[in-house]
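Bear in mind that the values in this text are calculations on the coordinates, not laboratory data. Please read these numbers as outputs of a predicted model, since none were measured by experiment.
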Structure P
Amino acid sequence: MRNIFILALSIFLSITIKAQKNEVHWVSIEKAVELNNVNPKPILIDVYTDWCGWCKKMDKTTYANKVIVDYINSNYYAVKLDGEEKEDITFNNYTFKFKPEGRNGFHEFAATILDGKLSYPTTVFFNEKLELLDRVPGYLDDETMEQVTTFFATKSYENSTWDDFIKNFKSKLKDN
C-alpha cells in the first residue's frame with residue numbers, strides 16, 4: 001500500500017512539474033517592476049478581459065506553446081492585466097484606478113498603456129527602463145508572437161526596421 005502511495009505521489013509530482021514548466025510565469029505589474037529593479041529585463045503585458053474570446057484562445061494556443069513560453073519566461077517579466085481590473089495599480093509613482101464607465105468599466109492603467117484604445121487582447125512591450133516600446137493589438141498566433149517577442153527582447157528595433165527583421169528572422173517553432 002505504501003509503495004502504491006509513493007508511486008501515485010511521484011506520478012502526480014512529475015505531471016505537476018511538467019505542467020508548471022510549460023506556463024508563462026505571470027506576475028503583477030508591481031512585481032515586474034520590483035524584479036526589474038534587481039535584474040533588468042523587458043516587460044510584456046497581456047491586456048485581456050474575462051469576456052474576450054480571442055484572449056481565451058490566445059491563452060490556450062499561443063501562451064501554451066512551449067517555445068513561446070520558454071522564450072517569454074527567459075527574456076521578459078510577463079504581466080497579465082485585466083483591462084477591467086478593479087484593484088488599484090501603482091506604476092511610476094502614480095496610482096491608477098478602476099473607472100466604472102460604459103458597459104463594464106475600465107482600468108486607468110490599461111487605458112493609459114493602450115493609449116485610450118481599449119482593444120482586447122493587446123500585447124504591450126516595455127523596455128527595462130520601463131519605457132513603453134509598442135502595443136500590438138489583436139490575437140497573436142505562435143509565429144507572430146515569436147517574431148514580436150524576439151524583435152523587442154533582442155532590441156532589434158534599435159537598428160532594424162520590422163520588415164528587415166522579418167526577412168532575416170529564423171523561427172525556432174519549426175525545430176520543435
Structure Q
Amino acid sequence: MATNDFQIEIIEQGWLEGCSPEEDLCSHGKIKLTVGGHSITSGHEDYGIRESALALLRTLGSNHSDEQQVAQRLIFHGCGTILMMGCPIGVYWSVTHLDNHVRISDVMRDDAEAYLTRFPGLSVDVPEEIYRQRIVAFAEKAKEPFNGVTKTFTDDFDRREYEKFWAEYDLLLKSNNGLSGNNQ
C-alpha cells in the first residue's frame with residue numbers, strides 16, 4: 001500500500017462563463033485524479049467541483065459501488081447542479097472500506113455518452129487515514145470560492161436545495177476533520 005496510490009486535486013475552480021459568483025450555485029473546474037499511478041483525468045477536462053466534493057465526502061463513511069451508490073458518480077461533469085444528478089459524463093469508481101484501508105476499484109471515466117474509458121484490473125488499497133485526508137483537503141478547497149458569497153436564487157426550491165446541500169456538506173466535513181463553518 002503506497003500512500004501515493006490515490007491523488008486528487010483541484011487544478012482550477014470558478015464560475016460558469018457569463019455567471020457572477022452570486023448567480024452560479026455550483027463551482028466548475030479542472031481536477032487531476034491519479035489512482036495506482038494511472039492518470040484518470042488529465043487536468044484539462046471541466047467537472048462540477050462542488051458536487052464531486054460532496055459525493056466524495058459521502059464515501060468516507062460508506063461503501064460505494066454500482067449496487068450501493070452514494071451518488072450517481074463520484075466526479076460529476078459540470079451539469080450535476082444542486083440536485084447532484086444529470087448527464088452520465090464523469091468519473092466512477094468503487095470504494096470499499098476494509099480493515100484500516102479503503103479499496104478503490106472498478107475505475108472508469110465517461111467522457112461522452114458513448115465514450116467510456118475503463119481501467120481493467122486497476123485496484124488499490126489506500127490507508128483509510130490517507131484517503132480521508134485527501135478527500136477532506138479536496139472538499140475544503142472546493143468550498144473556498146463560496147466563502148463570503150451571498151447567492152441569489154430564482155425560486156424557493158433552489159434556495160432549499162442549496163441549503164440542504166451545504167448542511168450535508170458541512171456536517172460531513174466537520175465530522176471528518178473537525179473544521180468547517182457555515183460560510184456560504
Structure R
Amino acid sequence: MTRCPTSRLALFQLPLEQTFEEFAIDTPLRQAAFLAQIAHESGELRYVHEIWGPTPTQLRYEGRRDLGNVYPGDGYRFMGRGLIQITGRANYEACGEALDLDLLGSPELLEEPLHAARSAGWYWDWRWINIPADVGDFERVTRLVNGGLNGFSDRIRYYERALEELGA
C-alpha cells in the first residue's frame with residue numbers, strides 16, 4: 001500500500017495477521033490478492049464504511065430484497081462497512097452469525113479494526129476466493145469481491161506491489 005499512513009498500517013497489522021490465520025489466507029498469492037482488494041476497497045485502510053452521499057447507487061440500496069433490505073432505512077443502516085464493504089441486511093446477518101457479532105443491532109461494529117478485517121476474511125472465505133487466488137486468477141478474484149472490474153487497474157497495481165513485497 002503506497003499511500004497508506006503508517007498509523008493506519010499499525011492499527012490494522014494485528015487484525016490482518018489474525019484474519020490471515022483464521023481464514024487460511026496463508027500463502028503469498030492469497031495474501032497479495034487479499035491485500036490488493038482491501039487496499040482498493042478501503043482506500044488504503046482509510047475507510048471502514050462507505051462514503052455516503054447518498055449517490056444514486058446508494059439510494060437504490062433501499063428496498064433491495066436481494067440485499068435483504070426490507071425495512072425502511074435498511075439501505076443506509078446497512079451501507080458498505082469493513083475492509084471489503086459488507087452491504088445489505090442479509091449480508092450483515094450472515095456475517096454476524098459467522099463472526100458471532102450482533103451486526104443487525106450494531107452494524108457499526110464492522111468499523112472497528114478487528115471486525116473490519118475479520119468481516120473481509122469472512123467474505124473472502126464465504127466466496128471461496130482462495131481458489132482463484134491460488135492460481136493467480138486476479139480478474140476472477142476481483143469479480144468475486146466487486147461483482148465486476150471496478151478499479152481493476154488500481155487493484156492490479158496493489159497486487160503487483162504486494163506480490164513483490166511478499167516475494168511471490
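Laid out as a table, the results:
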| read-out | value |
| --- | --- |
| Comparison of P, Q, R - label where relative contact order in percent (Cα under 8 Å, 6 or more apart) is highest | R |
| Which entry (P, Q, R) yields the derived value -12500 for helix-only ellipticity at 222 nm (-39500 (n - 2.57) for each DSSP H run of 4 or more, over all residues; to 500) | P |
| Structure responsible for 60, 44, 35, with Cα extents along the principal axes in Å calculated and labels P, Q, R on offer | P |
